[in-house]
Structures are given as C-alpha cells and as structure tokens.
1. Matching task: 70, 40, 25 is the computed value of Cα extents along the principal axes in Å. Pick the structure from P, Q.
2. Hey, helix-only ellipticity at 222 nm (-39500 (n - 2.57) for each DSSP H run of 4 or more, over all residues; to 500) derived from one of P, Q reads -29500; which structure?
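Nothing in this text is a laboratory measurement; each read-out follows from the coordinates by a stated rule. If you're wondering where the values come from, they're calculated on a predicted model, not measured in any experiment.
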Structure P
Amino acid sequence: MQTPNHRPIAPETLEYAYRNGIFPMGDPETGEIHWYQPDPRAIFDLDRFHAPRRLLKTVRGGEFTFTVNLAFGEVIRHCARSHQAEGMWITEEIIELYTRMHKLGKAHSVEAWSGGRLAGGLYGVAFGGAFMGESMFHIERDASKACLVYLVERLKSRGFVLLDTQFPTEHLAQFGISLISHRHYLRRLRAALALEHVRFTP
C-alpha cells in the first residue's frame, strides 16, 4: 500500500503507523512520503538468527567498538548516502522525522567504531518488544553486519521478541530471514507491543 502525504508527519502519526504494521519511505523522485505494509513481511526470528562464524569472531574479537545512540544523526545521514545509487528514499523529511523520534527516545542507532572513527551503523525504532530496523551502512568491511549481530544480542538480552526488517535483501538473507504474511505479522506485532516493560535503553 502506498499513498502520498504532503503534510509534515508528526511523531505520533509515525508511532501509530508502526503499531499497525505500516511504515513510511520517501519517494526518491518527488520527495513525497508514501506508506507501506508489505505482504509478505520480512522478519528475523531472534532465536533462529544465524551469524557466520567468521563474523562472530569479528564482533567478539575487538575489531570494532560498539555504542548505542551515540551518533544517531551521523548514522542516518550515512544510511541516506549509502542508498543514493538505488534512489534516496531516506529524504530530508525522513531524516528530520526520525531525528525527532530519536529525541523522544523511540528511534535508536547502533554504531561500530574503529580507531576512533565511525565504521558502520544502523538505526530503527522500538516499541514494546518490537524493533523495526530501517537501514544500515558501512564504511569498513563487515561493520554494518557486525552492528546487526550486536543489535540481535542486545534485543535478546532485553526481552525483545520481534525484529522487523520489512523487505528481504540479499545482504540480510545470510542471517536467516523469515517471510510471513501480513496477518501473521500483525499477530506477532501485537504480542510484541504488549511487552510494555521492555526497553531498548535504560
């Protein structure tokens, strides 16, 4: 589903959309915002998430230092630039909206650092026990994948039960994406949202 919206989107509207299985993306040609609810939906079953052994060694071997919410603005702008070749769906309005969500404590970033420099990262939003991943980028090899592994370990340790990746990609397929119907997704989402005690950050 996609419908144009010419008015600025309020954070409350964005949260309502996510809680109902809908998310926005910018049109790379017009800059307008459209709403999507893909069927089937791509998710990670956190207990079945599979990371290659070499990547786990990278994550746990100290090659990267990981932080949370330390450089949200840098992460989302790097993500926007990394998608320019396929169409810049992370428009300026999207950046401003998710930055507002970040200030409200509802949008989060994970960063990987190497030698004191940002090597990669990802961002998304969290409500209850659900985390909706939006985008990731890397400057150094494996940095974005390492952030994903770090994210999954954090989600599992904090009691999250759903990691939504929206659309399947070759980049993510190696970790074991599951494709489920929109109806099934909504059931999973409602169960995750009921876990109101779960928090991504203290």
Structure Q
Amino acid sequence: MGTSANDLELTERLNLIEAMITEGRRRCESWGWTFLLWGVAYYVAFFWAAWEHFAYAWPVTVVAAALLTMLGFWRQGNQPNTTLGRAIGATWAAMGISMFILFDALGFGGHLADARIFFAAASAMLGMANAACSMMLKWKAEFACAMVWWTAAVIASFGSVDAAADAFLAAIFLCQIVFGIYAMILESRRRRERGAAHA
C-alpha cells in the first residue's frame, strides 16, 4: 500500500514537472518577437558598423534593442512569472549583459581588431543561452539553434574573416529571425486553438 502511495506521488510530481516545462515552452513561444527584434538589431548593427565604420554601432543598437525589449514586455504584461520563466529570462539577461560588457571592453581596449574574435565569442555565447533554455524546456528546435551558433563559432575560429562573417549572418537569420517567426507562429496557432475552444 505504501508503494502505491509513493508511485502516485511520484506520478503527480512528474506530471507537475511536465506541466511546468509545457508552460515554460508556451511562455518562450510568446517571446518569439524578441528573437526577431534582436535578429534585426544584429543585422542593423553589423551593417551599420561595416558601411559607416561607426565604432559605436553595436553599443547604440544593443541599447536601443534592449529598451525596445523592455518596452515590449511592459506593454505586453508578459513578465516571467514562473520559476522556469525567471530562469530562462535570467539566462538571456546574463548572456546579454556579459556580451555587452565583454565587447565594449574589448572594443574600447583596442583588442577587437580581429573580427573573428567577436564572431566566435558572440556565437558561442548565443549558443550557450539557446542550449541552456532548450535543455530546460526540452525544445529540440531551440537546441538546433544552439548547434548553428556553435558551428558559426567554430567557423569563426578556423575560417577567414569573410567566412566568419557569412556564418555569423547565417546564424542570425536562422536562429533569431526564422526561429523567432517560428515561435510567433506557434503562439498564434495556440491562441487560435484556445479561442476556438472557448467559442
């Protein structure tokens, strides 16, 4: 009889964990617009820096994108309110702060002369954030993004500057823009299904 009670308690806990993961993935799907926003921001910063040779293109663009992200979350009222949501939000916030500090320090210190360092470090850090979130959410599509970012990091480490730039731009397209649109489509589909169920 005790074993049956333990089995029931274990089943309830596993169901709770699965429900939390499902809710976390749904919450992450509702953040698809942030992936898209940051993908566009990365492209703006990249091409602005390349064409205008403006040293502050990245910091200015990143600060603007961060402000737009905060404004979007504020307007949406979509703050992480579960432990898993806060963990995912913290992972991305920590990655963003680390990238901002590292690249500003390298840039102002004059140690970012080789663009491959930037591409390799940025790609590796983005891969880490995607991988951590995908492992928390058991989301294979986001882990695929991590693999793409890590591949871009390897190409940047061993390839030419042009190859590194091409890999970085391709990773932005696939892992920020395409993944963001994919998440937004999933969220839209879920909302339609919920609306049909309530009708």
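1. Q
2. Q
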